[in-house]
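Asker: In what follows, structures are represented as structure tokens.
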Structure P
Amino acid sequence: MAEIREGIVLSSVPYGESRIILNLLTPDLGTIGLIATLSKKGKSGLKKAHFQNLQILEIQHAERNKGELKRLQDARILYPYQQLYFDPVLSCMALFLAEFLYKVLREEEGHPELYRFVRKALIQLDSAETGLANFHLAFLMELSAHLGLRPQLEEGTARYFDLLNSQLSIQPPDHAHFIEEDELQIWRELQAKGMENYEELNIKGSAIRRKALASLIDYYRLHLHDFGDLKSLAVLREVLA
């Protein structure tokens, strides 16, 4: 029996001459693996354009047991991006976000609120006109809350935030994974503004943004198993420099 649902493409890998293996985020099943057969040139059917990173699709696939690749039967683009694949900065941002999401979203479990957050953020990114240099920082901070990793950053006398133990501290921890007061204030601003008001973030200078991004990635890496390296990070840093 065929199943129909919405999904966001997190990764696509060629498999042989005419097939492709996909990883999609869905509202009700979490991340799922699919295998699709691409149509030949000049014929209707599934095209590579359907499966670009972060494409929002309606998919129809054959039912399979949990853990098995599902065979994709049909796909329809639900939101044709206007800028995301054509603007060089936006496309680099999309590449980074797709890789990041692929690394942190690996559970086969539905999370509709998380899906809605990611979907809304991608449409927001596609129409972004200002504040783009801080978009990914706001996204990573708000994403942490949906994954149960939201750092508690209440105002007070603490001058440090311990990334490893996820707690504020008056004294520096006895390890290297912490941020100091100036960066702590940036994290607080990211939480306060959120994705709704990311354009108002007062984070200026590529060096400051780069440091904030590095600490956010370090935070995720410390709390998620087998996070690994981000291949797209170097390109994003260069584009936003």
Structure Q
Amino acid sequence: MFERDSPVPLYHQVADYLRQQIQNNILKPGDRIPSDWEMVKEFKISRQTARQAIAELVAEGWVFRRSGKGTFVATPKISSQLSTMIGFSQKMAQQGFRVSTQLISAGVVPATTTVASSLKVAPGEKVIEIKRLRLVDEQPAVLQWSYLPFPRCAALLEVDLRVESLIKTLHQKCGIRLVRSRDTVQPVVAKGIEAKILGVKEGEPLLVVEGVLYTEGNEPIRYGKGLYRGDMFKLTVENYEVLGQRSSSEAT
């Protein structure tokens, strides 16, 4: 089963074997993997090697430890592109997930300092606030806030945002075309009512994504904040190489 004379460390071979068991659905999410002592007996390896193999799988997110109970196969994390230019429902649908939305609130509120700075309006100026809970396969996944200028984007308050796309509505109802976004992400821990809404315990990891959407005229039109469950998501960033080209006057 394992090549003990291979230059590949034995613990890595053991980890790779278990990884393949998970990928082939032999070990399913929630299944307990063999303990280090069980691996010592089954694979004829040292306990240190078994521990290193498990540590590698934990670090990669394939398994998780539960104190006093063992190590279990983790549910695969959902990959979400770090860009607010693409609607959440569209991102999830592309991966085959079912998305539903609970509209928590929608109305007009005075802009806080953060919102005002992001939208380039005066603090206290009226803005639209939309708060939604996004569910993936019926499980609470992301708590989102969106802030937009009022009355320019008032049409958003006239549609059912449980089923309608905010980005499409901006284009179709408000005549606003979005061209770029600026997004940031940082880790936080779940607290209070937000933990309760997301169905996680206080102190569990979340990813907070904040972003501003801009129009063709470089006008900030939407400031958004999303709390993503850390046990469900991994965020991806796509980078593209931009190749410099000579202008026609420089060509030889």
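Bear in mind that the values in this text are calculations on the coordinates, not laboratory data. Remember, it's a predicted structure, so these values are computed and weren't measured experimentally. Cβ atoms are built from the backbone, for glycine too; each structure is taken alone.
Asker: Here helix-only ellipticity at 222 nm (-39500 (n - 2.57) for each DSSP H run of 4 or more, over all residues; to 500) was calculated and came to -11000; which of the structures P, Q was it taken from?
Answerer: The structure behind it is P.
Asker: Suppose Cα extents along the principal axes in Å works out to 70, 64, 31; of P, Q, which structure was it derived from?
Answerer: Considering all the candidates, the number was obtained from Q.
Asker: Of the structures labelled P, Q, one was used to calculate distance in nm of label points 7 Å out along Cα→Cβ at positions 34 and 90, giving 4.8. Name it.
Answerer: The structure behind it is Q.
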